[in-house]
Structure P
């Protein structure tokens, strides 16, 4: 194992093993060689947002029912229509043709963590009930920077099931300020009071 991989595991709990780790590391190394890390991250983020906003695309990504050819044709058409090209698009097509499209979200997450670590940032996994405005995102980043002492890259997820509030995970620390958790705590307290 190289010093690079040992450092990434120890420093940010990035586990570059498994399918997602291998693909993310390979993409990151290529992106560094081509000096296109930022552009690739933007394209991956755009594609992930497309998955988040399209139940059909999400089904295509997650479902093993589609053949490799069906996934490859569909993904190529989506990438072309979205105007995503270059190394990021070629990478997504490679992942698709290798029948690893199901791992794309984890690959993107690991790639994002590798980029953040290289920039001296830490990554926070944030789950919200609905998308945050730019002002709220900036406030959240500032608050997390004060707590961690580092710039923070946000890995945002929208999950309406938390009802309101948010959950934040930075490394092994977790803050659950979701309305769902508070309601569960009230329900538990009411059961105990009987």
Structure Q
């Protein structure tokens, strides 16, 4: 299942993750450089996290609450599962970048699917050569993080189920979570699928 976080949602998750990596507390001045957005976004995110009782602020230190710690650990787990998965097909830096993008979009169901995919020895087939009607995305071989991020925002990411609905000479139409997406063959050949 895809969730579509806005920039503020992503910043909130990044703050929780940064705090957990700093043993649950840090001055906001140490968090800001790690999150590449304006101070106003960080300030707004901190206010929302405090309202949601995920953090507390005492004497210029930002602390994770019990619920904040739990949420931060979930985000870190997602990141680690994704990073380990991508290390099979990418170098360490690319795997980290892909995981950092994807961690904000995936559900627990997708993480479970990725963990299952990690246990399989089979590699996916490019979507352009895929013969079955349904499959599980195993990888997206895109040059650069902008294209990867765009595909992720459409719901095209490892662990997500797709249904092939139509093939023409220059396009492939897939269905993900009830949404139809038409892909050009150049993009479709970069998506690896495993039959289910």
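Okay, here's what the table says:
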read-out: Computed 0.10 for FRET efficiency 1/(1 + (r/R0)^6) of positions 85 and 181 (r between Cβ atoms, R0 = 30 Å, to 0.05) - originating structure among P, Q; value: P
read-out: Origin of the value 8, 31, 33, 21, 6, 2, 0, where P(r) over Cα pairs in 10 Å bins from 0, in percent was derived from one of P, Q; value: P
read-out: Top of P, Q by Rg/Rh (Cα atoms, Kirkwood Rh), for residues 69-108 alone, largest first; value: Q
read-out: Entry that produces 1.00 once FRET efficiency 1/(1 + (r/R0)^6) of positions 101 and 149 (r between Cβ atoms, R0 = 30 Å, to 0.05) is calculated, selected from P, Q; value: Q
read-out: Answer label among P, Q for the case where helix-only ellipticity at 222 nm (-39500 (n - 2.57) for each DSSP H run of 4 or more, over all residues; to 500), calculated from the coordinates, equals -20500; value: P
read-out: Mean count of other Cβ atoms within 10 Å over residues 37-44 from the coordinates reads 18.0; which among P, Q; value: P
read-out: Mean count of other Cβ atoms within 10 Å over residues 61-68 derived as 13.1 - corresponding label from P, Q; value: P
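Rule-based calculations on the coordinates, nothing more; no lab input. Keep in mind it's a predicted model, so treat the numbers as computed, not measured. Cβ atoms are built from the backbone, for glycine too; each structure is taken alone.
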